[in-house]
Structure 1
Amino acid sequence: MDEAKLMEKFDKLNRKMRRCFSGYFSGTSLTGIQGLTLHYIIVESQYRDVFPMDLEEFLEIKGSSVNSLINNLEKNGYLRRERDGKYKKLILTDKTYAIKDEIVSRVAAYMKDMFVGVSEEDLAAFDRVITKMAQNTRQ
């Protein structure tokens, strides 16, 4: 198989998926990345405190980009930072809790829609392939 063609298709799919995901937040005051970030904090904060470094790892972006994202969410009243020892944990505000179900619903709809018509067998193969590709990026 032509790996260059596959990578081109993969890159195009990645860009399409990002645009598609952002569309799930059209008509709201949130961008796609803000919605994804808040969703991550909503889910994770049920079990533990969430810190900016967690977002760096989850989103795989640099600290300065995470800081900019947090600053915008904080400026718009969706979260705040609270000192917890050496670090500042991220705390969701009442404004976010008021739209929590909508955020969770939009992300769940996106995930469901992405796999419409894909068999369990194909999902298992896809999982093996992306896991191996992720491993190859660490070499």
Structure 2
Amino acid sequence: MAAAETVKSTVDQFTAASNVAFKDGVEKTLAALNEANSHSKKNLEAVVASVTAATKGAEALGAQAMAFSKTAFDSQVAAAKSLASAKSVQEVIELQTAFAKGALETYMAQVGQMSETVSGSVKDSMKPLNERVTAMVERLQAAR
């Protein structure tokens, strides 16, 4: 009978230890899943913020392009009227030269402005993604 009690005691201890180990394993798994879910949510939020910033940049770039097109068209119409009212070939050449110079300067200024808009948009759209990458690197370094 003592042997039966010893076996029962051993089985009870083994069962209790197994239950504790299983419970700990389940709790660790659930904690890891919650952490992964939290990181996935933050990653999704970063992607949404990035796309939002890129969209705003594209809208600003489109608005600049439309404004430039309108200004360029108005300038071309004014130049055509000036050329039509010219009294001599020399005046036509002077007007055309002045128009070409002004158009090139305006174009170069517009390219610079649009480049700044694109650069700012890329910077703004990459910022949330860079923050998530930095957070992941820090997390991996802390795990070592």
Could you figure out which one of 1, 2 the value 10.0 for mean count of other Cβ atoms within 10 Å over residues 25-32 was computed from? 2
For the read-out relative contact order in percent (Cα under 8 Å, 6 or more apart), a value of 42 was computed from one structure; give its label from 1, 2. 2
Hey, Cα extents along the principal axes in Å derived from one of 1, 2 reads 52, 36, 25; which structure? 1
Given that helix-only ellipticity at 222 nm (-39500 (n - 2.57) for each DSSP H run of 4 or more, over all residues; to 500), derived from a single structure, equals -36500, which label among 1, 2 identifies that structure? 2
If Rg and Dmax of the Cα atoms in Å, for residues 17-56 alone is computed and equals 17.3, 58, the structure in 1, 2: 2
Here FRET efficiency 1/(1 + (r/R0)^6) of positions 9 and 121 (r between Cβ atoms, R0 = 35 Å, to 0.05) has been calculated and equals 0.95, so which of 1, 2 was it run on? 1
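Computed from the coordinates by the stated procedures, all read-outs in this text should not be read as laboratory data. A quick note: this is a predicted structure, and the numbers were derived from the prediction, not measured. Cβ atoms are built from the backbone, for glycine too; each structure is taken alone.
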